[in-house]
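Please find the structures below.
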Structure 1
Amino acid sequence: MVKEQLLGRDIMSKDVLDVFSRVPRHKFVDPSMQKDAYGDFPLSIGRGQTISQPYMVSLMAQVLELKKNDKILEIGTGSGYETAILAELAGRIFSIERITEIGLKAQEALKELGYNNIEIKIDDGTLGWEAHAPFDKIIVTASWRCMPAPLLEQLSKPGKMVMPVGPRAAQRLMLIEKDSQGRVSEKDVCGCVFVPLIGKHGWSENDTGKNI
């Protein structure tokens, strides 16, 4: 996976490559799918959610330029795989998952692997986690038509956030940067397709099938 899907493309960060060599992706998928755990594609984790393609996870980690003392907010715990990657690269991880059964399953997998710098809560990720703000980096693993305002407010100065933005069927992965003066800039990283971000400042349960 590392040699062909990551290093063979444009993932050049030694730290990111080393972490992907260590974290056991198969521990975060259903036993019936473990033969495909390291494939170059997303996998279902139930309830319409997925564990993202390894390349996309590595790309998001690389563009954030994570540091060991960074405090990270992750929106969409999902399987917990990306949470584990973040926990290896950064200091403290605060992760929010909307679906209780998925969040609890991820928490169990992460505990089994011995991670002690992760805190997970079941809540609306579009609201962020104000009690622990500001965050040095924010990573959003679901798509919306624009950046939810609470997340931008909870990003530190300076800080970086990565998120898929755009219509339901296809999005652009965007890197949002806030400088020390609070000025915000955006960079288009690449095209992507993620599940929708559902919540008060995201898609509603009733409009997730619509494009904009």
Structure 2
Amino acid sequence: MKCSVTTLENKAAGEIELNDSIFGLPIRADILGRMVNWQLAKRRAGTHKVKGRSEVSGSTRKITKQKGGGGARHGGLRAPIFRGGGIVHGPQVRDHNLDLPKKVRKLALKTALSSKVADGKLIILDNANIKDGKTSALSKQLGALGWGTVLVIDGAAVNETFARAARNIPGIDVLPQQGANVYDILRRDTLVLTKDAVEALEARLK
């Protein structure tokens, strides 16, 4: 499929041919959901931990006599019912990672790219180069382009001047092509790919 190329000055810069096997796939919400869950699970350290009854400090002696005192038959101060006692069914150290085959992860990234094309939310940018790293100047350019929340994916390396100007603008993320991922693509309204990013992603996902 063909897609128009634009510049940061909001001028036309020709057309580019997009690979249908990467940008023209049917939308699979189940695949996207599995991938997002996998990504978010990978972020979790799993180091949360509370102390159980056997781990807290406290006497193990019987509090009162078993019979005749009129009180409950407690066996120690470490019981969860007491202040400072152990926690019942609390979080323990564990691994949150999910298993997801590489083929499914690759398909999910293709599907995410295709979903932006289907929604008309994919923009191809000639390049992400600006003369000076001024946030105010870039903000005006983005306003003229009509971009809201946007993810900009560049080639192998992000232009440092552009990244510096963009990092203080709310709702805009900038990534190199190797950092392209499903979660970040879906959470921003508009996806912007430079021509270098298109070339690199097509080589990566073929």
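The numbers here are math on the coordinates, done by the rules we state, and not lab data. Remember, it's a predicted structure, so these values are computed and weren't measured experimentally. Cβ atoms are built from the backbone, for glycine too; each structure is taken alone.
Out of 1, 2, which structure matches 17.9 when mean count of other Cβ atoms within 10 Å over residues 100-107 is calculated?
Working: 1: 17.9; 2: 12.8.
It must be structure 1, since only it matches.
Computing helix-only ellipticity at 222 nm (-39500 (n - 2.57) for each DSSP H run of 4 or more, over all residues; to 500) gives -6500 for which of 1, 2?
Numbers: 1: -6500; 2: -10000.
Source structure: 1.
Computing distance in nm of label points 7 Å out along Cα→Cβ at positions 44 and 60 gives 2.1 for which of 1, 2?
Values: 1: 2.1; 2: 3.3.
Matching structure: 1.
Tell me which of 1, 2 gives 78, 24, 7 when you compute Cα extents along the principal axes in Å, for residues 20-67 alone.
On the way: 1: 34, 24, 17; 2: 78, 24, 7.
The read-out comes from structure 2.
Quick one: P(r) over Cα pairs in 5 Å bins from 0, in percent came out at 1, 8, 16, 21, 23, 18, 10, 3, 0, 0 when computed from one of 1, 2, so which one is it? All intermediate terms of the calculation are to be shown ahead of the outcome.
Numbers: 1: 1, 8, 16, 21, 23, 18, 10, 3, 0, 0; 2: 1, 7, 12, 14, 13, 10, 7, 5, 4, 4, 5, 5, 4, 3, 3, 2, 1, 0, 0.
Source structure: 1.
To which of 1, 2 does the computed value 15 (relative contact order in percent (Cα under 8 Å, 6 or more apart)) belong? Numbers along the way, then the final one.
Working: 1: 15; 2: 24.
Of the structures listed, the value fits 1.
Quick check: 13.8 is what I get for mean count of other Cβ atoms within 10 Å over residues 28-35, calculated from one of 1, 2. Which structure matches? Walk me through the numbers on the way to the answer.
Numbers: 1: 13.8; 2: 16.4.
Comparing all candidates, it corresponds to 1.
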